[in-house]
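Following this line, the structures themselves.
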Structure 1
Amino acid sequence: MKNPDQVFILEYFDRQLDEFSVFLKRIPGVYKMKDIHQIRVRIKRLKAIFRLLEFIHPVEFRAKDRFRLFKPVFKNAGLIRESQINLSLLANYSGTDKLYKSYSKYVANLRSEWNANLDSAVSAFNHNHLIQIKEEVHKYFSKSTETELVGLLTDFIYAECERIKDMIDESGRIEYAHEGRIILKNIKPVLALLWPRVDSIFNETHYKSLNTSEKLIGNWHDRVVLLDSLTRFYRGRDQNKKKISEEYNSLKKRIQKYEKDAMEEIHRSLEETLLLLKA
């Protein structure tokens, strides 16, 4: 029987599980960009809950052990998602018509294997294990009252922010921006649960600031991934390389300039977010 004290976080967790299952059924043989994106979002939110429970119960609960069930779907969906984003981004750059045409053929040749691997991961997904994890999460959250949970979620946000601060301090800049974004994605759903509550010290301003930082890093990372993929594609070409060399080299310079400017903006935004959260 559910304790009403925990309903605010358990309802959220159960909703993510239900929506994950819906998108899992939609994907095989279809691979819509929206569905691929949404199932990965749900897995990231579930991962954040697992990380939260590991923070609350560090001896008994290990996040990576529970995430292992979702990892094959997450990883294989990620390859398809990455290719979809790459093509979408490339299409928006002017002066890349030849490059886009050639690269899209390259991606199409890879997609058949990626699609098959994702279908296999979906088919092999252990739904009984999912039920066990659901029961386990309910059990662990039931050990705390509502007031205790609000305090624990707050402490978790502070602890995750400290991890980002350590990354910045160690690097002197933000060379670990992608790792920082992963941590922000652990904080984001927890903060989204807390800020609307009257007993929370957080508000919408905190959430918007974190969301801005996370999106800035996401935009930067998408372009880093695009350039990395284009470089592998370009270096692997044996024929007709000259036809796309000018477009590739021009785009490479544009993305590299963007990366430098974006990194400075990311650093400022993260500092503002961490200061606002008083981490």
Structure 2
Amino acid sequence: MPLPKLQRTNQLKATYGTVLSYGPAGAGKTSSILSLLKAGINPFVIGAEVGETCGFLSLSAHDVAFVKVEDHATIIDVLRAAKRKPGKFEYEQQEFGAVVLDSVTAWGEFPLERFMEMKQWDDLQTPASGKDPRGAYGYLAEKGRQLYKELFECPAHVYIIAREGLYGGGSEALFAAPELPGQKLPRELPGWPDATVRLRVVNGKHRMITRGEGGSPARVRQPIGVDLPQLPLQCMPDIGALIKYLCGDRAMLDVLTPPKTDAEKAEEARKAAEKAAKAKVVAQATPATKS
């Protein structure tokens, strides 16, 4: 096998963006998929939620392709089938620009169900001789890493959606994080994508939180090779624009920055007037220089 080719970090360029979002019910997680369409990115959605519609009724006015899956093995098979052709993410002769998993929270039940099936257990909680449920969560973490590897190797943008859960308690303060069973994945998961964002409703407006708050994880890696200012703490919940930003599109900074409220505009005007008044007082107090 040939040795890997030497590369230079200053010549790197991001072709695809990887994003994880999480939030409570009503935060706009599923409807955020539509921002991919707005950005001209054709999404392929893997629906892991239970029910006939996979929770996609909010997308029913739009033509969004999806497959419904009910176990971990099927997701892996779908991803491997879609990336058979080098450089393309293609499913049933249709090419897509992004793969979306909605949701990784629902996916988390699949490995646990499979583990119980292999062990011939009815559940993980009932005490029984020789039953150690810790093995189930180790199995879950292993399958989670496999899922992420398969997703991140797709020649397409990757968008992963999670429900929000509360963690901590006891001596540790409660904090919100992507909801998954076990202890490892909720803490490991946010560190893997290029961007982990929290979707929230703030003062009646849907917003995307880009930095950690009170222990709740969020962060956005700066685009490679592009000198851009840091995104605002609260951005417009536009995943399509965020993906383009991650790939170095400077114009997306304006798209992601929320418009200023009337109160913010008034405060800016007040500060500008105050600054001008101080400058006038200084100018009047400065003696004129004789020629």
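Using distance in nm of label points 7 Å out along Cα→Cβ at positions 82 and 258, single out the structure from 1, 2 with the greatest value. Answer by largest value of distance in nm of label points 7 Å out along Cα→Cβ at positions 82 and 258: 2. Upon calculation of helix-only ellipticity at 222 nm (-39500 (n - 2.57) for each DSSP H run of 4 or more, over all residues; to 500) from the atomic coordinates, which of the structures 1, 2 produces -9500? Among 1, 2, the structure yielding -9500 for helix-only ellipticity at 222 nm (-39500 (n - 2.57) for each DSSP H run of 4 or more, over all residues; to 500) is 2.
Check the numbers for percent of Cα pairs over 22 Å apart, for residues 114-249 alone across 1, 2 and tell me which is largest. Let's see the in-between values first.
Numbers: 1: 63; 2: 50.
Max of percent of Cα pairs over 22 Å apart, for residues 114-249 alone: 1.
Among candidates 1, 2, the computation of distance in nm of label points 7 Å out along Cα→Cβ at positions 18 and 42 that gave 1.1 used structure 1.
Throughout, read-outs are computed from the coordinates displayed, never taken from laboratory work. These figures come from a predicted structure and were not determined experimentally. Cβ atoms are built from the backbone, for glycine too; each structure is taken alone.
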